[in-house]
Structure 1
Amino acid sequence: MLLKISVENFHSFKNKVELDFTSKDGANFQKTKFGNVAPVTAIFGKNASGKTNFLKSLNFLRGFCGGRSSNNTIDSIKTFLFNSDPTKFEVEFFEDEQLFNYKLVVDSSSSVSESLWVEDKLVMKREGTKINLVDTNHKSIEMPVPRDLSAIRHAERNLDGEYNYINSVSKFFYCIESNVYHNSFNIDNTSVYNISRRLAKDKFSFGLTEKLLTQFDPSLKRIELNKREFKDREQFYPVFYHKSGNQEFAVSLDQESSAIKRLYGILPLVLFVSAVGGVLVIDELESHLHPQIVNKLLELFLKFNSNNAQLIFTTHQVLLMDILPKDAIWIAEKEDCGSNMTKLVDRMAEGSIDINDISGNYLSGRFDITKANIKK
């Protein structure tokens, strides 16, 4: 599970900003030996406040360390206003019952530094194109790494089981699912094929996806996953069957409503991640969806969450503020020095807030840190 993540000099974030997913209170949080961890985290904020940019940090690490995308290279990093200061990431998480701390620093010349701690022990250090690692017998080795590759990915490909902590770290980043790509609001063909392929193998998730989509759209009666051969591979794509009177007609995903398109891209991921574990990152969860459907998605994620899965999403649906745990809500805001993120409970401590109307206080600007007239 993801415990903490910080970014610095990345997109709209100039200064270091950290999200802490743990809570001392722990009510409605997942209880683990490493603390109480939020299974669901929501990020609110005005347009252009930096919400999506923060999710991009997870998406980058997913690709760079987990190998999920060839587009997430060190050369793809965008600094704050294109300055030449180093970009820094730090992630604290646990995987396979071990606590990890991973740090990545990329400077203006694309020189890379990486370090990995297991509990309180430094087990990997990378400077430029050299890695030093410690195996389970406390022996240290040095190996080269290509400039544009993560030391995690490179070591996983080239080392054996004596460095099994590397596999755990790679698995953590690989198990980050995300819709933060070139267009977060529309599902692209690659995602359609990937989701359909997984649904074809997972009959339970397919059946539940079909059941829920037919509930959300009364005219939709069933879904078929059709198969075709493409470049020596099997490719699956969905066909949606609607009924009007006594007539049934087939509709492709391209012809479906925006809501069905959106749900087909999100709902299976909710089911996959909640069942097997990992981190699901969704940008603007409520886009094209009725508030009741959003509530249902959150309900499903929590209901089927059996492996310490986490959902992190951005949203403008302020009514969720009155439902979610207050220490699982973050507010993004842009100031002169870039974007910033603060926990709702910390913002509430700045003034007298009606805890029964958090959404109303938010809409009235009571949590706006740029306002000088917060009522005490």
Structure 2
Amino acid sequence: MFVPSVTHPIGDFVRDWVPRLAEYLPANIQSEDLNSVVAFLINAVICIIAVCVVNIGSAPILIYMERKVCAHVQCRLGPMRLGWHGTLQTIADVIKMLFKEVYAPSGADKLMFYLAPLIVLIAPFIVCALIPFDKNLVVADVSMGIPLIIAVNGFGVLGILLGGWSSNNKYSLLGALRSGAQMISYEISFAMILLFVVMISGSTNLMSITMGQEGTIFDWWIFKIPVLGFIAFILFFISSTAEMNRAPFDIAEAEQELTGGYHTEYNGTPFAMFYLAEYIALITNSALATTCFLGGFFPPCIGIAAVDNVLNMVPGVVWFFAKIYFMVWCYMMVRWTFVRPRVDQLMDFEWKFLLPVNLVLLVAGAAFIAIGG
């Protein structure tokens, strides 16, 4: 019986139980082919549920975390009323959002108007399915993981453009056009950094990239190649921040200029989907940074046996999520620390600085590998 090589413990469960379930079927339809189809469907459903739980379950935590980080940066307390230290405030906001009336503005293309949030939401879910959370905990362990991530990341901008155009609102359209120009521009630098990781690791498979960092903290790609690895990490951080439209690169949603940007006309559940997509993208980009630069699910061993033995006792998935939340904290601190640049400054920064630096980095990385580094 064939079961795809995804989420290995789940695959073992399916291999064990599908033949048993088939025993209760009529004798004339029991076959190995049927077992394979049933196993594939069960495996797919469990994997989809796992991805949804990780992403949707993490989003309320990140929203609460962002509110608290923002508050403390600005010397405030943040949410404090509902629940202990405001822990239930996000849940209350979700309930409020779900029960709001959903309507489209006059003159809007309703089909495209409601389709846009779905398109934006799908892209980060697909990327999350490719990330290895532990040695035996990956939904889709595909050989061409990095090219697939680059392709899928460019898919989300279509939903933003569609949402802005279909809203029949000039501010929404301007915000969508800004977002499209920004995301397409910074997607180039984002892709080039991932190609740098592919070049130094020798693989496009995310599991292989992670396994290449096994050992101590100095085997992580951020430290393994002197200077170049750290520069690549900083460039990835900048590019991914701009690609997610997060402040200080949030020119597409500038309230002072565009009254909210491409989702000005959205409310209720569709607006919640745009909001959710932003935080799921934050999770996936943090997970991607962890996988490509910060050792993935490996602990931060330092080469001292006594310390390393204790660190190795912690499950890899715990280390992975700890690194994810560290990256999330970094993204949030940048958001609430730096001011927003003008549109022309943002585009000049990409085409006149970031892109040339990325090209130099690729050449330097190739030279480092060529001389046996």
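Coordinate-derived values only; no laboratory data. On a predicted model such as this, the values are computed, not experimentally measured, just so you know. Cβ atoms are built from the backbone, for glycine too; each structure is taken alone.
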Test item: helix-only ellipticity at 222 nm (-39500 (n - 2.57) for each DSSP H run of 4 or more, over all residues; to 500) calculated as -22000, pick one of 1, 2: 2
- prompt: Which of 1, 2 yields 1.5 for distance in nm of label points 7 Å out along Cα→Cβ at positions 278 and 310, as computed?
  reply: 1
message: Given 14.9 as the derived value for mean count of other Cβ atoms within 10 Å over residues 46-53, which of the supplied structures 1, 2 does it correspond to?
response: 2
field: Among 1, 2, structure where volume of the Cα convex hull per residue in Å³, for residues 150-333 alone as derived comes to 168
entry: 1
- prompt: Can you tell which of 1, 2 yields 17.4 when mean count of other Cβ atoms within 10 Å over residues 54-61 is derived from it?
  reply: 2
